[in-house]
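Got some structures for you, see below.
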Structure I
Amino acid sequence: MTDIIKNFWNDEEGATAIEYGLIAGLIAVAIIATVTTLGGNLNSIFEWISNALGEVEEPS
């Protein structure tokens with residue numbers, strides 16, 4: 001019985017899976033932050049282009 005408990009205590013496979021999960025979570029947070037920032041910037045650029053094109057008069 002003590003051998004089973006010692007083997008369970010020394011088993012680090014679960015810890016490795018948790019570490020990989022944490023790394024994947026951090027990568028996901030970084031991607032979300034980057035996309036959110038770029039999305040706001042792109043929205044501003046497209047609004048500027050739209051306004052600039054709206055000011056151009058069409059020929060009669």
Structure II
Amino acid sequence: MIDKLGTAGVAGAVLLFAGLALVAWSAPIVAVGLALVLAGTGLVVKGLATSLMRQFGFA
């Protein structure tokens with residue numbers, strides 16, 4: 001999976017988790033909410049990308 005993300009993707013994931021850890025350190029309840037929002041956004045983007053790829057015949 002790391003080879004598919006590339007360097008920018010790995011750096012983005014590290015920054016995402018570091019930011020979430022920083023929020024969790026100061027406000028754990030807010031961090032849980034942010035984690036749920038990020039997970040939901042990821043699932044929506046995955047669904048849209050899969051649908052678009054299927055429409056063009058790639059999946």
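Here are the numbers for the structure shown:
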{"quantity": "Source structure (of I, II) for helix-only ellipticity at 222 nm (-39500 (n - 2.57) for each DSSP H run of 4 or more, over all residues; to 500), computed value -30000", "calculated": "I"}
{"quantity": "FRET efficiency 1/(1 + (r/R0)^6) of positions 4 and 36 (r between Cβ atoms, R0 = 30 Å, to 0.05) derived as 0.05 - corresponding label from I, II", "calculated": "I"}
{"quantity": "Highest-scoring label, criterion being FRET efficiency 1/(1 + (r/R0)^6) of positions 20 and 44 (r between Cβ atoms, R0 = 41 Å, to 0.05), among I, II", "calculated": "II"}
{"quantity": "Answer label among I, II for the case where mean projected area of the Cα convex hull in nm², calculated from the coordinates, equals 4.7", "calculated": "II"}
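Coordinate-derived values only; no laboratory data. Since this is a predicted model, take the numbers as computed values, not measurements. Cβ atoms are built from the backbone, for glycine too; each structure is taken alone.
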